[in-house]
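Engineer: Each structure below is given as C-alpha cells.
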Structure P
Amino acid sequence: MTGTCPRCAASPRLPSPPEAYAYLLGLYLGDGCISWVGDRAKQVWALRIACADTWPGLVQECVDALRAVRPTNRVRVLQKQGCKDVNSYSKHWPHLFPQHGPGKKHERAIVLAPWQREIVSAHPGRLVRGLMHSDGYRGVNRVRRDLPSGVHWYEYPRYLFKNESSDILALCGEALDLLGVAWRFNKRNELSVARREAVELLDRHVGPKY
C-alpha cells in the first residue's frame, strides 16, 4: 500500500505506463469496482476486477496491468464461484479512477477526467481491449437466408459490447471511432462491430478471448 501516486504529486502526472492504465481503465469500467478495505479511517481501498475462469489469459493480463500501474502494491487472485477476483489494495485507487462513487455505474454519470481522455486518445485500442475483455466478446453470428435453392446459413465473426451504462457505451464508441472501426448499436445496451474490414481492424487490438 506504499508508493507514490502520480495524481497526488505536487505536479500531477499521468499514470505510467499509459497503455497499461488504458487497459485497466477498460477492465474497471466493465467488470471492476472500488471498495473499502477494513477500517475506513485508514482510507485503504481495493480495486477488484472479476475475471471469468474460462479465460486464464485474460486473468494474467489483468494481473500484469495492475502490477504495471501500481508496482509497489500486492496483487491477489482469489477463486470465486465461476470467476477469479483479481484485486489490489491502495489508498490511491479513487485518485486513479475518479469514476468511483456510490451505487452502480449505470446509475451515475461516468465521465473521463481530461487527463484520462489524454491517455485514451493516445491508446484507444488498449481501452477497447479492456472493455471487450470485461463486457464484450468476439463470436460468430449465423444468419439464415431462405433462397429458391433452399435454406442457406451464413457465418461471420463480429464483436459485441454490452453494458447498462449509456456513458460507458459512448466511451467505447468514441474509442472505436478513434481507431477507425465502424460500429453500430445492436440493442439499447449493446453495440456491434460486424463489417468484415472493421472486425479485421479490431482484431489487431483485441482478438478472441483466451
Structure Q
Amino acid sequence: MQDQEFRKEAASLWHWVSNVCRNPDLADLAAQSTATLLHPGFLGLDYPIDGTGTLVIGMNPGGGTDTPNREERDTLVAIRDDGSVEAFDRLNSVAAKLYPSWPIWRNNLLPLLKSAKVDPATVAYIHAVPFRVADNASLAGIYASAWAKVSSKQTALLKPGRILLAGATAGGRIHRLMPVKSRIVMRSIGDKLHADRSPKIAASHAAIWEDQSFWE
C-alpha cells in the first residue's frame, strides 16, 4: 500500500474530482453529465509511486445512470462527501473486488496485463471523463478539456511510467497529450469499428505486451 502522505494527497484529489459537477469553474464539463455520482477511478493496492507504475485511462464510466451496485455507490458517495484517507482506501478496496467483472477489464485489460506479466494490483485506473453521459452522447468535444482540467491532475500525482488508453475513441483524442509513453488498447466492446475484427484486436494487444521497451 502507498504511504500515508501520498494517500492523503490522493484522497483530497479524488474528492475534488468527485465534485467536478458541483464546481462552478468547471461548468462546461458539468453540463455534459447525466450522473449524480462521478467515478474518480482507483489505485491497485500495490501501485508504485516511484514513476514505474502502469496507469490505465478509460473513456468514461459509461451507461447513462449511476452505478446500480450498492457497495460501489456507497464508496463514491463517501469520497464525494468526505475526502479522507479512509474513504479513499475503501473506494480502492471495493473497486478491487468489482473491476475484474467489468467488460473492459475482463475482455481486454486483464488478458493483456497477464500476457505482459503485470500484476493488476500494481495498476491504477482513471477516466478521461469522470462521469456518465446520456446514451449515444458524443464525448469527442470534451476529452481535451476534461484532460486539461481533471485527469491530467490525477496523472501528475500518480507519476506513471507508462499509460494504457482503453479504447480507440478516447485514445485517439488524447494520445498526443500523454506525458509519458502510451499505447492505445483496442476494445472488443465499444469500439464499433473493430467489434467484428477479433483477430485484429488480438494482434493489437499482442503488439503491446510484446513491446518490452514499453514495459521497462
Structure R
Amino acid sequence: MVSSGIWPTRVTYTSLIYVLSKLNRMKEADQLFEKITAKGISPDLVMYNVLIDGHCVNGNIDSAFSLLKKLDEMKILPDEVTYHTILQGSCREGKIEEARELLDQMKRKGFKPDHVSYNALISGYSRRGDMKDAFRVRDAMLSIGFNPTLLTYNALIQGLCKNQQGELAEELLKEMVSKGITPDDSTYFSMIEGIGKVDKSVESCDS
C-alpha cells in the first residue's frame, strides 16, 4: 500500500489487528499496535477494544488490564464493550475477584451491568464451586430488575451438580420451566452428570 502511495488508515490498522487476533497471533498484533503509536498515529477506542478482545479470547487477561490502564493514561474513556470484554475474559480464566472489582468500577463510572456481565460472574463462581457467591450475584441481578436467563440457570445448575447438590439443581430446573424457560442439552447434561456423581457417592458409602 505504502509503495503505491496509499497510506494505511487507522481503520486499516484496526482491521489488521483484528485479523491477527483471530489467528491467535497476539505478539504480532501487539507489535503492530506499538508500530502504529511510534508512527504518531493515535489509537482510538475501537482499536483498543479490538486488541483487548484478542487478548481476552487468548487468555491474556493481564495484557487486557494493562491496555485498560493505558486507556486511562491516554484519557480515552472505555465503554460497555471494553468492560464487558474484560469481565467475561476474567471469568473464563477464573479471575473472579478481578472481574467483580471491574463490575464495581463499571458502576462507579456510571455504566449499567447487563445480563452478560452478571451471567459471566455467575458462571465463574459456579465453575469454581463457589455457589454461595453465585447465588448472591443472581440475587443482585434480580434486585435491579434482570430476570435469570437460560444461561443463568445453566451455570447455576452446572455448579450445583458438580458440588453434588442435585436436589437444589432439580428445584432450579423446575423453577426455570415454570418461568417458561426451556432447558437445553447443556441443562440436561449437567443434570445427568450430577446424578452420576450422587450415585457414585452412595456406592462408596455402601461399600
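Engineer: Out of P, Q, R, which structure matches 4.6 when distance in nm of label points 7 Å out along Cα→Cβ at positions 37 and 157 is calculated?
Structural biologist: Structure of origin is R.
Engineer: Can you tell which of P, Q, R yields 34, 18, 15 when semi-axes √(5λ) of the Cα gyration tensor in Å is derived from it?
Structural biologist: Going through each structure in turn, the value belongs to P.
Engineer: Starting from the value 21: which structure in P, Q, R was relative contact order in percent (Cα under 8 Å, 6 or more apart) calculated from?
Structural biologist: Computing relative contact order in percent (Cα under 8 Å, 6 or more apart) on every structure in P, Q, R gives 21 only for P.
Engineer: Going by Cα Rg over 2.2 N^0.38 Å, for residues 53-132 alone, which of structures P, Q, R comes out largest?
Structural biologist: When Cα Rg over 2.2 N^0.38 Å, for residues 53-132 alone is calculated for P, Q, R, structure P comes out on top.
Engineer: With distance in nm of label points 7 Å out along Cα→Cβ at positions 13 and 125 as the yardstick, tell me which of P, Q, R scores highest.
Structural biologist: The structure with the largest value is R.
Values quoted throughout were computed directly from the atomic coordinates according to the rules given, and no laboratory measurement underlies them. Computed from a predicted structure; not experimentally measured. Cβ atoms are built from the backbone, for glycine too; each structure is taken alone.
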